[in-house]
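Listed below are the structures to be examined.
Derivation of every value follows stated rules applied to the coordinates shown; laboratory data play no part. If you're wondering where the values come from, they're calculated on a predicted model, not measured in any experiment. Cβ atoms are built from the backbone, for glycine too; each structure is taken alone.
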Structure P
Amino acid sequence: MLTVPAYPAEISSPKVTIAVTGCTGYVAGSIVQRLLVLGHTVHGTCRDPKKADALKALPGGQERLKLFTSDLMKSGSFDEAFTGCQYVVHCASPYTTNCPKHLAKERIITPAIQGTENVISSVNKVPTIKRVVLTSSCAAVYGNPTERGAGHVFDEEDWALAPTETVLPYFYSKREAEKRAWALAEQQSRWDLIVINPPGIFGPPVTDRADGTSLDIIKQIMAGRASPACPDLGLGWVDVRDVAAAHSLALFTPTAKGRYVCSAGSTRFAELARTVAELFPTRVTPPSMTVPKWLLWLVGPLAGVPRDMVNNSVGLPGPAFSSEKIKKELGLTFLDFSTMLQDQVRTMTDLKLIA
């Protein structure tokens, strides 16, 4: 059963075979779950299928989920998984915002770009594939919320300006990997490329193996580490279940085209922490102040907040995004902020990810 009910475009689609890369990840897991419930066959790729047993336990997993060993850095690694598929969702990509600068290229940038090249190389070998949906990010859309002027609303026309290989390297990796995907898509005419660009993704994971920044954020809040003070940080947000629906709609809406910003809204870290505290008052104390930017700049790296993130986000207005294109062209609607956080905390508790 789907928390976000199936949209007409999903219901009317014939049952097909779809490959999902990085299937054990937080976002990919929700995509796999949705596609299985809709009745499709899923070819899930990951580095170690033995660690994907929890996905097999999803409804339809035993019958219609096939797991394949693949590696972003190995050419031809996706050939077998893509064989017989009509669609590919490329979700696998390295994620960290706290990587030592001298290792960023090796650990983040090269795997993101080369992984995209290897995935598309395999797509080009499989004549049955007609569409690729790439999980990109709003990190490819903006790097600093003021980089295009105060009050700018970011949309599909924008590309991040602030990131470089040494400043916001994760943002840089998402921008460059997406640009590479578009360049490769333009070199052929058999399949088309659709890109989903979400901001901070929250909401309930489907397995206890899922990783994601929002899971870590909720763990920190539930452990009391956002009180009495938290960073003065603005961020966009969207429920992972809506992100999964966005990918599915991008697959099955024939008129889908181009990039789609997938943001339900923007908030500040303190508001997020206060909302969790309001929802679970016996478990969480809300923050009463924010950490000064100068202090976070000094101690942030010790707490996993690198200085380039502090310089480009803390104390600045939160990013504003337009999701009008995805609402109009794909018909997507969004779950609300409180429902997202309440369901996430309850699910993480049930999965013993938090006490």
Structure Q
Amino acid sequence: MDIQNVQLSHLSHGGGCGCKLAPAVLQKLLSDQPVAGPFSQLLVGTETADDAAVWQLDDRTCIIATTDFFMPMVDDPFDFGRIAATNAISDVYAMGGRPVMALAILGMPLGKIAPETVREILRGGAAICAEAGIPVAGGHSIDCPEPVYGLAVIGTAKPEDIRRNSGARPGDALILTKALGVGIYSAAFKKDALSADAYAEMIASVTLLNRIGAELAQDPDVHAITDVTGFGILGHGLEMARGSGLTLAIDSARLPLFREAGALAAKGYVTGASTRNWDSYGESIMLPDGLELWRRQLLTDPQTSGGLLVACAPERAERILENIVRAGYPSARIVGRAEEGPAQIRVA
């Protein structure tokens, strides 16, 4: 094996957030685990499948803690490091916080990847952390059969700025801040079917920090936030619906998509995770009659370093959307609303 020219994406059986365990599998694994216990300072634990844990230090400060790592979805090691770091930091922004420090998580197959390649992965991660204004203060590494990289991230927020996925209210407008299609593009990339322009479009999205979440959390008319990653817009939307005890109505025609996502999905460039996602939560989704399979696969497509799904007061939605776009998220759209009803998603 020529370790100097190895293709990272060919060393792993999956890539990006498509590596996540299916929602149904994860639910089974956690079903009999002990609860966190009677800790009054623990504001957010595992009870609503939220993006990060939150511990309240005092009346003014909460600590946000999260970790995220995965296998390569691209071959460029610097890009891989940037994507993984952006994705991990997103959980802090999704809770309404600001990151303060990161620790690296590294697993590499010794003898299959050149040290120079590993250094580029670490350099990519450090570059994104520098962009976020935080240090990589340490970490841990192991010899691993497949390459793995990510971060554990610590952030802070005021207690009143914490935004959970369970705070949506009836009538709230739903805003999505980034376009969908990362899993579809990565599937096409693995089969050498992704154009250079489409690759650049994907990289620009998956390395765009979701720092807007910390700003949105300071707005009292923003009621709930979650980031859309490996379970797709339907899976993470369903977590918001279940946590809030509401029905989310999603207008599929309004969902922002990567330019070539629809055409590639129609040609069959989808991930196995998309099917596993549907098998896990499809019974809680109401689809229009006659919806083509590839259109459904866009809705279950696993996003790596995806955008934020935001629930906000409907009378402020247009202004909040304008602020999001102005902050550097041109694909942001109002994509639906929250309604009284059972915890499910209805797709128009």
Item checked: Value 3.7, calculated as distance in nm of label points 7 Å out along Cα→Cβ at positions 24 and 312, assigned to which of P, Q -> Q
Item checked: Structure with the greatest value (metric mean count of other Cβ atoms within 10 Å over residues 176-183, set P, Q) -> Q
Next item on the list: Kindly point out which one of P, Q the value 24 was derived from, the read-out being relative contact order in percent (Cα under 8 Å, 6 or more apart).
Entry: Q
Checklist line | Structure from which 13.6 was derived, mean count of other Cβ atoms within 10 Å over residues 144-151, options P, Q | finding: P
